[in-house]
Structure I
């Protein structure tokens with residue numbers, strides 16, 4: 001196990017490959033399910049995007065499925081642990097309970113999507129299931145999660161928070177202020193830095209002089225660990241240690257997960273800034289799902305067991321796609337619901353039979369003037 005602490009001075013090496021000792025056979029197969037679900041769901045979204053059925057941009061986590069799934073799997077939902085995902089952490093939301101149907105509806109801006117067409121992709125949250133919607137991928141969720149986990153501590157709750165940032169976000173003021181505050185307050189927070197090589201189109205070497213991002217833990221006086229983000233077991237183990245440490249009162253842990261973004265910032269990004277052959281090399285040598293399949297087969301899992309998971313994933317995504325495509329687009333009048341503190345409503349008052357608009361029930365403020373709603 002490799003660590004950086006406030007007293008460390010030498011470069012940190014990768015945490016050794018995980019041993020999966022505390023994971024049951026069913027849990028190891030479940031990790032495969034979530035990684036396969038993440039990739040297959042995003043592949044389906046690509047198909048919908050190319051059919052112009054996706055509204056807005058499409059963000060992929062191709063090559064990073066293991067770091068999102070493995071880290072989220074280390075949380076304890078029964079205790080109320082929460083996480084804040086980024087645009088490439090769909091897998092973490094699926095682990096926490098998000099469903100393929102709602103993800104597809106979000107991307108298609110359907111009227112019965114979680115945000116009812118107001119927001120797109122995975123920019124939404126669910127406190128019951130334990131994921132908090134992102135503000136931005138530029139480190140802004142670190143101070144937010146510092147506040148969330150401080151509330152856990154103040155209320156003496158046995159809960160932990162996890163927040164994801166990219167390598168580029170570690171150069172922002174929000175990241176610095178958030179992790180510094182959390183460190184001083186000894187918040188039960190795990191900060192995961194996904195080092196995928198690029199901050200949009202800027203390679204790591206062009207945005208920081210740090211040899212490795214885990215060394216930044218030294219400056220904040222927190223524990224730091226670095227692990228192979230393309231090894232789902234190693235990711236789970238390093239995160240589980242950090243979660244246990246946070247729950248035990250040990251404060252913040254910064255984890256650097258070494259991975260690679262095999263798609264551009266979004267589907268429209270042609271990655272012209274990537275050196276020739278680099279993507280193909282990562283795909284051939286370090287694909288997280290291929291690596292995990294080999295590991296499972298070496299651990300005496302049968303190919304039929306994995307094929308059964310693949311079939312289950314395909315069926316779930318087909319059903320989700322059909323349901324999402326059959327869903328209606330938002331009614332324009334629904335934009336009037338939930339502006340301030342109203343709860344979400346799929347059937348507001350004036351949708352009901354016999355009521356034409358808010359005007360008919362005398363709900364129009366005088367500031368609206370004489371125009372119809």
Structure II
């Protein structure tokens with residue numbers, strides 16, 4: 001086995017262990033390291049939505065961004081760049097988040113759910129793969145959000161500074177933010193442990209280029225399975241951990257913070273896969289890239305925050321009871337928006353090439 005493959009597997013095992021520990025220490029079951037869920041909770045904590053059950057500034061998100069920043073600087077890979085279709089990226093980010101909250105999780109949580117025995121995650125993977133295939137079709141036709149440019153350091157430090165301010169707010173002035181007393185937002189591991197876990201995962205993800213979207217894309221386009229190895233390792237590690245600790249509960253019903261409406265599990269992750277391919281990475285990868293100086297990814301993360309706020313302010317997000325009428329309408333709107341961005345960007349690219 002080559003060094004790169006071994007490094008990828010080790011990275012996945014470490015992320016899996018972090019997920020197990022955080023789950024055992026208080027984070028929600030099958031949601032111990034869900035990027036979409038954590039961004040949603042953070043949005044609620046700072047007043048962007050009023051859903052009392054999902055409000056908490058998640059230190060894991062802060063840790064991912066700062067961990068990526070530190071390692072990028074240590075490895076001299078910190079490179080402030082941006083300016084690549086910021087509005088399109090913002091809209092795509094919001095749509096991806098809305099899709100994730102229809103499914104109730106990002107690609108990382110999809111893996112964690114299956115490792116916990118939630119077979120709805122396998123159903124969702126069908127849509128996820130379909131969305132990636134749709135995105136690849138547009139990439140092959142020439143889709144692009146245009147090139148990015150070197151920028152001043154202040155642009156690249158935008159999101160890291162914001163996350164540091166959120167950490168200060170969490171520690172020094174908790175009275176100014178919201179904390180869930182019930183529901184998933186009330187389930188949290190100790191703050192320092194969560195922050196440490198985020199720092200570790202952020203550093204590992206920056207070094208290993210961890211990205212589920214990139215892994216599936218490379219497998220389909222280039223028959224390269226290397227980037228999927230970390231997620232296989234995450235799955236096996238968490239599965240073993242759940243079997244040892246009694247956290248494995250196989251089935252479609254009775255799963256924590258999940259619904260079994262198979263069509264909408266498929267469609268929600270279809271939207272996530274499609275939009276994320278156009279963006280160039282999954283939510284975890286966007287946080288890591290933002291920490292490494294990419295202001296385009298910072299704009300995408302802001303889109304995630306707004307998408308989370310819209311999902312809960314306008315009752316788009318699903319719950320254990322299932323999807324909502326508003327959420328189904330929002331899916332149609334978001335898919336049309338993503339297709340519009342894909343088509344217009346592809347046509348523009350082809351016109352310029354001609």
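Read the figures in this text as sums done on the coordinates, not as results from a lab. As the structure is a prediction and not an experimental result, all values here were calculated from the model. Cβ atoms are built from the backbone, for glycine too; each structure is taken alone.
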Where is mean count of other Cβ atoms within 10 Å over residues 79-86 largest, in which of I, II? I
I, II: which one has relative contact order in percent (Cα under 8 Å, 6 or more apart), as calculated, at 23? I
Check the numbers for mean count of other Cβ atoms within 10 Å over residues 103-110 across I, II and tell me which is largest. II
I, II: which one has semi-axes √(5λ) of the Cα gyration tensor in Å, as calculated, at 37, 26, 20? I
So if we calculate FRET efficiency 1/(1 + (r/R0)^6) of positions 95 and 335 (r between Cβ atoms, R0 = 35 Å, to 0.05) for every structure here (I, II), which label has the highest result? II
Comparing FRET efficiency 1/(1 + (r/R0)^6) of positions 119 and 183 (r between Cβ atoms, R0 = 35 Å, to 0.05) across I, II, which structure shows the greatest value? II
helix-only ellipticity at 222 nm (-39500 (n - 2.57) for each DSSP H run of 4 or more, over all residues; to 500) was computed and gave -12000; which structure, I, II, did it come from? I
